[in-house]
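The next part holds the structures, each set out as structure tokens.
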Structure 1
Amino acid sequence: MGQAVDSKILAEAILFSSDKPVSIKTLQRALRMRSDAKVRNIIESLKQEYSGRAVEIVELDDGRFYMRLRPDLAQYAKRFIRRKALPHGVLKTLATIAYYQPVPASSLAAIRGKDAYRQLKILVERGLVEAEKSGRTNILRTTQLFADLFGVENNPQTVRSLIAKMLQQTESKQV
């Protein structure tokens, strides 16, 4: 890291460019700081600067941070987004897990096909799905990160009813 790069600017760059939430430990290593209090002060300062702006810095319950477009502005911006955060097939697999959770990985593969295992690996790496070993298979559930990113309660019934509601809205628009 060159002397010309300010710690706050570097922290902002890391949060902006990361495709998943960033832990305090990761920021400490990147900023070469031992004190998590100093890193938290930098993040709090950035949060203040972004207050009232289109982009916000959010802290998850587990102490990780990420930057996102404010949820109230997403509907206005989504038509201008060219690239998808996740490929269509991976999103369908995520929706399947969210709807049927807790779901055995073998059932997911039966529903989504052989690509489900590759797609599941992506979702686990991104922290959107967790896999708990149960016998010879894994039981899949969405994570708190999934709930935070999609602005829902981390409860299978809530997620299921939200998906059903979205499907009804999509069907009524097509009629």
Structure 2
Amino acid sequence: MAIKYPGQRVAIFIDVQNLYYSAKNLYQAKVNFREILKLAISGRNLIRAFAYVVRTKSGEEKPFFEALTKLGIETRIRDLQEYYGGFKKADWDVGIAVDAIRIAPTIDTIVLCSGDGDFLQLVEYLKNQGKRVEIIAFGRSASAKLKEMADEFNDLGESSEKYLLKE
């Protein structure tokens, strides 16, 4: 396993929906993004941090988006799509993948904060480009293959008191 060194240039991609629903379903809690950001940076050189979020019609998430921005995280916002019959969708997987591939040539390490197995091909591609890929997610809801493929997997569930905020 490669070590983390201070000069490493790091880009962080946070799949907010994935972490939010994992924390809510597994622990009935909210995610402490400040602590996750610290873990992701780990004393290295942060180049960019992105959070992929979804805006609803009510706009109730606006204070949350502002809190992320105050932490130095750039928010990528997509509107929640509502379909006939009540089906709702707001998928950021392709957006995250494209941004990660786009920034990869200028960084050493990609930190993907998501346990979504849909990112397997992205992780494989980035590693083939010589990038270190770290995954931060809740182990109980993360894809086993994703955990296996990453250069490092950080299980937020192992220190849930640090990475969760009780409701």
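Every number in this text was worked out from the coordinates using simple rules, so none of it is lab data. Computed from a predicted model, the values in this text were never measured in an experiment. Cβ atoms are built from the backbone, for glycine too; each structure is taken alone.
Observations on the structure shown:
- Among 1, 2, structure where FRET efficiency 1/(1 + (r/R0)^6) of positions 46 and 142 (r between Cβ atoms, R0 = 30 Å, to 0.05) as derived comes to 0.85: 2
- Structure from which 1.8 was derived, distance in nm of label points 7 Å out along Cα→Cβ at positions 118 and 150, options 1, 2: 2
- If helix-only ellipticity at 222 nm (-39500 (n - 2.57) for each DSSP H run of 4 or more, over all residues; to 500) is computed and equals -10000, the structure in 1, 2: 2
- Given 4.2 for distance in nm of label points 7 Å out along Cα→Cβ at positions 86 and 134, calculated: source structure among 1, 2: 2
- Given 4.2 for distance in nm of label points 7 Å out along Cα→Cβ at positions 38 and 78, calculated: source structure among 1, 2: 1
- Among 1, 2, structure where Kirkwood radius over Cα pairs in Å, for residues 30-101 alone as derived comes to 15.2: 1
- Test item: relative contact order in percent (Cα under 8 Å, 6 or more apart) calculated as 15, pick one of 1, 2: 1
- Each of structures 1, 2 was scored by volume of the Cα convex hull per residue in Å³; the highest score is held by 1.
- Top of 1, 2 by Kirkwood radius over Cα pairs in Å, for residues 70-125 alone, largest first: 2
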